[in-house]
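In the part that follows, the structures are each spelled out as structure tokens.
Just so it is clear, none of the values below were taken in a lab; they were calculated from the coordinates. Here the structure is a predicted model, which is why all the values come from computation and not from measurement. Cβ atoms are built from the backbone, for glycine too; each structure is taken alone.
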Structure P
Amino acid sequence: MTRDGFFPPEQVSRVHSRYQTPHVAAGVMAIASFLIAAISTVLMGGFNAFLFTGVAGTLGSILVHIMANASLPKILRDREKRIGYVNMAVTAVAIGFLAFIFYGSFISISIPVLVAAYSFVAWMVAGLIYIELRTRQSRTRAPLETAAGKR
């Protein structure tokens, strides 16, 4: 995001000269994680903060697994392998189970669980908005660069 100019300062996107790892970004993430844990502990208490962070992390993990399962047919097709009915059925069943678990987080009566679930959704919506803005920006920039290159 810093390379896109969305998240200043640009120094956050630097990589370590020897190890080629994003050490500054990792430090920022560690500090952000600590702040989220500290603030949620102060505001909600230890157990509720544990529920909050656990549910938010679990929802993220479930979403990643749903996306991975949904991409399996395309990956198999791109590798010119037979997709088959069994792969499609296993993919559909796995997505169904994960979607049910994902949905179950939103019908809880526990306030920390609900706060985590809706915070997760808000974060995903913010991510989708970012992706849309970035896509639009690259679409408008590409014709300008092409026109400039033809001169």
Structure Q
Amino acid sequence: MNYYQAFNNKVLFVDDEELILEKIKEKLAGNNFEMYFADSGKAAVELINEINPAAAVIDLNMNDFSGIELIKIIKNKYPDTVIIIFSVYADSKIILKTFKHNIYQYIPKNRIYKENGYQVEVIPAVKNALEKYNLLKENKNLKKLLMKGL
């Protein structure tokens, strides 16, 4: 068994606001990750089964699903997927509730509207999430190799 695996650089962005998704496509183009987009929770569930993303950036407030419902679905099927919340919610109770579901980071949407907000907030968060996912996968593979060797 070879413990080396291809680096998974797939990121799913989920938001029911088309303008937000278009802005993400524009501002994050040219980075070293594959971007996939879903404009609803239902579309995200369908897409996630096709792509098995390393990271997902999810809006908390969507028309058909709450972000927390979507996180539960993703974590149930793909527990290693790194979740970033991207939302206008500023209520500390809601934010804390998301962290109970093992999210990696919370990015308030109002921060991205500042000059260079995508470069300062979103891009580093996504790159760090991809690194975390891939290190976790590599660690698991090395542990399997060690266990086979013992």
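Suppose you compute percent of Cα pairs over 21 Å apart for every structure in P, Q: which one lands on 43? It traces back to Q. Structures P, Q were compared on distance in nm of label points 7 Å out along Cα→Cβ at positions 70 and 134, and the highest value belongs to Q. Quick check: 17.2, 53 is what I get for Rg and Dmax of the Cα atoms in Å, for residues 38-109 alone, calculated from one of P, Q. Which structure matches? Derived from P, not from the others. When relative contact order in percent (Cα under 8 Å, 6 or more apart) is computed for each of P, Q, the one that comes out at 17 is P.
For helix-only ellipticity at 222 nm (-39500 (n - 2.57) for each DSSP H run of 4 or more, over all residues; to 500), the calculated result is -15000, so let me know which of P, Q that is.
Q
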